[in-house]
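S.K.: Right after this note come the structures.
What follows is calculated from the coordinates using simple rules that are stated; it is not laboratory data. Model, not experiment: these values are computed from the prediction. Cβ atoms are built from the backbone, for glycine too; each structure is taken alone.
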Structure I
Amino acid sequence: MNYVYLSLGTNLFVRERNLKYAIKKISEFSKILEISSIYESYPYGYEKQNTFLNMTLLIVTNLSPFLLLENIQKVENLMNRKRLFKNSPRVIDIDILLFNELTIKSNNLEIPHYDLYSRKFFVIPLLEIISRGYSSLNFNINKCNFKDKDLFLFARKCF
């Protein structure tokens, strides 16, 4: 069994519905243990777009990191995710933040996520789940060096 933290983000169409649908699809290949609150945040990088809804899931899966990535990308493709340019608007974005205590650096996958320690929309929902008594895996808060501004508009309980 593999314990994994996933980050979900969306800023197009009916954002809460996008998150719900992505969670439903993820639950078809993994068991969802915990869901963070939903956080609304300003866009990062390309700023001329709608605000995002972000959240984190703690899942358990039998999939390897690369098979999990493949399944996540299938969900994104099913939801018509377009990669027009870096930080472009998106119907859904699903990132693997942590996978057990693994460290992986390949052309298409980096664990921990390459920007985990510099983005509050990754760290805050992750810490919310960890604060409920779940494992932090190999997360180290001392590595945080945020690049983004104070970006949260509000947080609310999930669905």
Structure II
Amino acid sequence: MSHLGYTCSKKFQGYPCCHRQWKHPGHCHFVHGYSRSFTFWFASGKLDQFGFVVDFSSLKLLEKKLTDQFDHTFLVNEDDPLLGKWRQLHEEAAIDLRVMKNVGMESTAQLIWEWANMILLDRDKGRTCCWKTEASENGNNSAFFELTPDWYQLDDNILNDIDKNLN
């Protein structure tokens, strides 16, 4: 049985940006925008000195990455055939361009999961992890990425306590 230990979540909202899926045969190939939001689920087998899985006030670096990538920006796929034109508009200060492997919600959910775990591993040395993320383009459409990083392991004593409490 897989255990995560303690869990909590944090939502970041209000990241207006636009994008396009140029390969899509429908209306998604047009430039369109949303106010994106992101939710992160964290886990830890041991609470910190304040009794938290993750102190939400310590997530400023993650919040900055979200702001830099998604706040009033124009997102395009790295293989967009109009990339040269988008770069020119960026140079002319008409758009704030961000080139991504894929601008879709599924790929965005994976990207922000990677960011969160890079920050947590560096800071907490494996005590915490992000095991799930949600990227939403509006209240109706969102995508999730869920994976426990291989480096996240609960201490055997914690696992034994959890098993005792479950039986």
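S.K.: Comparing Rg/Rh (Cα atoms, Kirkwood Rh) across I, II, which structure shows the greatest value?
M.R.: Checked I, II; max of Rg/Rh (Cα atoms, Kirkwood Rh) sits with II.
S.K.: Any idea which of I, II comes out highest on relative contact order in percent (Cα under 8 Å, 6 or more apart)? List each step's numbers first, then the result.
M.R.: Working: I: 33; II: 25.
By relative contact order in percent (Cα under 8 Å, 6 or more apart), the leading structure of I, II is I.
S.K.: Here's another thing I want to ask about it. Upon calculation of helix-only ellipticity at 222 nm (-39500 (n - 2.57) for each DSSP H run of 4 or more, over all residues; to 500) from the atomic coordinates, which of the structures I, II produces -7500? Don't jump to the answer; show the numbers that get you there.
M.R.: Values: I: -7500; II: -9500.
Comparing all candidates, it corresponds to I.
S.K.: Could you tell me which structure in I, II was used to calculate Rg and Dmax of the Cα atoms in Å, for residues 65-112 alone as 11.7, 32? The partial results should precede the final answer.
M.R.: Values: I: 11.7, 32; II: 10.9, 31.
Source structure: I.
S.K.: Given that mean count of other Cβ atoms within 10 Å over residues 25-32, derived from a single structure, equals 10.6, which label among I, II identifies that structure?
M.R.: Details: I: 15.5; II: 10.6.
It must be structure II, since only it matches.
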